[in-house]
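The following blocks contain the structures, represented as structure tokens.
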Structure 1
Amino acid sequence: MPSATTGFWTPVALSRDLPAGTVIPARTAAGSIALWRSASGRISASADRCPHRGMRLSHGFVRGETLSCIYHGWSYGQAGNCLRIPAHPGLTPPETIRVATHDVEETDSVIWVAVGTPASKPPKLEGLIPLRSMTAFAGIAAIEAAAGAKASPDGLVEIDASIGAVCLLLSAWEDGQTLIHVLLKGDPGVAAGIGATRAAESLRRRAEGLQREIAQ
């Protein structure tokens with residue numbers, strides 16, 4: 001969670017949503033990022049702008065251990081340095097051509113990206129099974145009000161559902177929206193997964209209704 005004195009970790013995606021050789025857009029308090037997993041399975045978090053023409057790198061593609069811009073094919077390594085410029089195949093790109101990168105950790109099937117310099121590793125989510133992610137057009141306060149519970153320091157809110165306890169891992173965005181990762185305690189069977197998803201969607205609707213009331 002955010003800290004006024006140091007950095008913090010933000011949960012940006014579930015592991016299942018980022019297979020090897022893919023790139024997806026993600027958001028943090030530091031701005032948009034291109035979250036990508038190389039062919040060998042390593043995860044990187046790069047600033048979502050190619051230094052060449054400003055195209056979003058999350059629109060690009062992963063080739064081997066590099067991320068390539070879809071516009072002119074400039075390729076970047078996991079450290080952010082430019083490795084290849086197709087229009088100049090004989091050129092070794094200078095070190096000054098690079099994209100900013102963020103520390104990234106994958107733990108308990110959740111992908112976390114660092115904003116600033118966190119004082120510790122991301123929180124452990126042992127015993128929780130990630131199911132899916134959804135976006136709520138509501139802030140943390142509205143979600144807490146809808147759940148009747150406060151988020152823990154790690155951003156977890158527990159709600160009661162017909163199938164048992166369901167945890168929501170929250171990540172606030174600057175525009176007032178919140179990314180919700182739905183986590184299930186215990187057996188992730190089909191029926192339990194459906195019940196947890198329905199409970200989370202119902203809470204999201206309540207939170208969005210409360211948010212609209214606040215805005216009026």
Structure 2
Amino acid sequence: MAGKRTPLTIDGINESIYAGFWTRLGSLLLDFLIVLPYVFLVLYLNGLSKNAYYFTFILGLIFHFWFSIYLVKKYGGTPGKLIVGIKIIKLDGTDVTWREAILRQIVNFILTIFGSVITIIALSKADSEYYESLTWMTKQQYLFALIPVLFKIYTWSNNIWVYSELLVLLFNKRKRAVHDFIADTVIVKTKYIDKIRETMNETNSLTNETNEDNASS
């Protein structure tokens with residue numbers, strides 16, 4: 001199916017074959033609930049000492065790779081997406097590979113590293129005794145105050161990325177976000193994947209027959 005694109009609609013199916021905003025939001029909320037124990041673990045470890053951040057930084061990168069990249073490559077989606085019945089496939093209808101799984105997360109991965117590096121820089125400037133005396137919330141405020149410009153740049157970068165994702169998702173027929181365009185992927189309702197591929201194969205066969213007829217005439 002190289003060079004082909006998933007159909008906008010399929011005869012006999014009255015609803016969209018693509019995952020819309022609310023379905024994708026539901027999958028994100030489920031993913032959040034699933035990773036909540038991990039989040040609490042990281043918060044607990046970070047509260048133990050400044051040095052814990054260096055450990056959780058590496059742990060976070062590994063977890064992010066496993067959850068958002070490996071599971072997508074292996075199963076076509078994170079647990080939240082699979083639970084709500086949607087799956088990530090390539091624009092040509094085939095399953096995603098390592099390339100698509102990585103490209104979908106490349107911006108988030110860069111922002112994650114950026115935020116972690118900023119935090120580590122702030123920690124290097126922090127007074128250890130004073131830092132240890134603070135509560136979890138005031139620790140974050142203290143770190144932010146040490147390098148406010150960098151934290152503001154990080155916050156604005158995140159906001160721009162999130163809002164651009166949302167706007168693009170809402171205003172294209174295949175309901176693709178920016179990261180889908182980067183990776184040449186779409187998110188479809190799992191129950192329609194076979195029908196999508198069947199329709200694409202039929203269209204491809206008709207195109208080949210037409211080309212053959214034109215070549216012979």
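Tell me which structure, out of 1, 2, gives 32 once relative contact order in percent (Cα under 8 Å, 6 or more apart) is calculated. Intermediate values should be presented prior to the final figure.
Working: 1: 18; 2: 32.
Of the structures listed, the value fits 2.
Work out which structure the value 15.8 belongs to, where Kirkwood radius over Cα pairs in Å, for residues 16-143 alone was derived from one of 1, 2. Checking each candidate, the match is 1.
Given a value of 2.4 for distance in nm of label points 7 Å out along Cα→Cβ at positions 176 and 200, point me to the structure among 1, 2 it was derived from. It must be structure 1, since only it matches.
Determine which structure produced the value 18.6 for mean count of other Cβ atoms within 10 Å over residues 40-47, calculated from the coordinates; the candidates are 1, 2. Walk me through the numbers on the way to the answer.
On the way: 1: 18.6; 2: 14.1.
Matching structure: 1.
Each of structures 1, 2 was scored by FRET efficiency 1/(1 + (r/R0)^6) of positions 104 and 120 (r between Cβ atoms, R0 = 25 Å, to 0.05); the highest score is held by 1. Between 1, 2, which one scores greatest on FRET efficiency 1/(1 + (r/R0)^6) of positions 96 and 168 (r between Cβ atoms, R0 = 41 Å, to 0.05)? Checked 1, 2; max of FRET efficiency 1/(1 + (r/R0)^6) of positions 96 and 168 (r between Cβ atoms, R0 = 41 Å, to 0.05) sits with 2.
A value of -5500 was computed for helix-only ellipticity at 222 nm (-39500 (n - 2.57) for each DSSP H run of 4 or more, over all residues; to 500); which of 1, 2 is the source structure? This figure was derived from 1. The maximum of mean count of other Cβ atoms within 10 Å over residues 56-63 over structures 1, 2, that is, the highest value, falls on 1.
Coordinate-derived values only; no laboratory data. Keep in mind it's a predicted model, so treat the numbers as computed, not measured. Cβ atoms are built from the backbone, for glycine too; each structure is taken alone.
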